[in-house]
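Trainee: So, here's a batch of structures to check.
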Structure 1
Amino acid sequence: MQVADSLHADFDLIVCRKFALPMNPEGGLGAVADDGTSILNEDVIKKNCISTDQIEYEVDQVKQNIKQRSLRYRGGRPPARLTGKVALIVDDGLASGITMTVAIEAIKHRRPKEIVVGIPVSSATGFKRVSNLAKVFTCAIANMPKYYLADFYRNWRDISDDEVMHSLEHWRQRHPI
């Protein structure tokens, strides 16, 4: 929201989540966006011998979570119209890049003129994956065998749904439709 304020731009959100590798929540089998767009990480699936049933179970769990969050965050508002506009997607960083990839694919369905990604830090793998799909701006690219986004922040924690709602309500009060 601070980026949108600084650019005097419209703000919208896209809810995306990865589906976790069984027994390793940090690993991602793929990701799904709130419009149903999904991507599988075929390399991880093959490497870990993940069955179709396991994939379907994980996808169903994540889709339910995303649907609930999207309804709560949007409050019945439709997604912003992006046809012919530049879409700037901002996130806290890229690990594998699979979640950002699904966000980009979901945004493409809305026919923007251009998609730009802004992130503070990225793994080399994530940067390569995402830069094949959009213009990517980052401050740092890390080439490390074990990459954890949290390692690049002094204070790392998940933001609660209540905190997201508070921020969204504050934005909407300052920027009525």
Structure 2
Amino acid sequence: MTETSPTADPIKNPRAARLIQAEKRCIQNGGTILRLSGLYTLERGAHNYWLEKVSPDEEGNIKLKGREDGIVNLLHYDDAANAAMTAIFHKSNTDDIRGKIFLISDGNPTTRKGICESAMKAARYKDKKVPIFEGGDSDDMGKIYDSTWTNDVLKWKPVFASSFEDFMASNKE
């Protein structure tokens, strides 16, 4: 998936419809769009929700909708802020970025199950159990983001570019 790939069907996805409408208004007014992949820190993100916020069932299992092998693209909150500042202070903040859509990602997609397994390498989540992903209404596998064009135009790259797994593994305390 790139900046020019089709977006979700607004008829089937009301949330996507609102986002697409907001993007259109922003572009019409000369703005720039940064589409951020799944944001995370140690304490925030899908991993935290899945491992700490969802209540287990009677057997102690956490059951979630979605495919365990569904692809998720990630981005550290600090990298998201850095990308936004890079766009704001872009040298030629003119036609090369105005009215354009940029796709911001760390370039290391993973799976839902992979997110949970990686998070469990951090001390905070080491005693947690990987949730059971029960599939869903769709066979949607997710999309792998290709942010090459964005990175080239903005002359930006993520600080946390290694991977979500490396970030979590570095949080041993």
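Values quoted throughout were computed directly from the atomic coordinates according to the rules given, and no laboratory measurement underlies them. Being a predicted model, the structure only gives us computed values, none of them experimental. Cβ atoms are built from the backbone, for glycine too; each structure is taken alone.
Trainee: Match the computed value -11500 of helix-only ellipticity at 222 nm (-39500 (n - 2.57) for each DSSP H run of 4 or more, over all residues; to 500) to one of the structures 1, 2, and report its label.
Mentor: Answer by label: 1.
Trainee: Which of the displayed structures (1, 2) returns the greatest value of volume of the Cα convex hull per residue in Å³ on calculation?
Mentor: 1
Trainee: Comparing relative contact order in percent (Cα under 8 Å, 6 or more apart) across 1, 2, which is largest?
Mentor: The structure with the largest value is 2.
Trainee: May I pose another question? Compute mean count of other Cβ atoms within 10 Å over residues 119-126 for each of 1, 2 and report the one that scores greatest.
Mentor: The maximum falls on structure 1.
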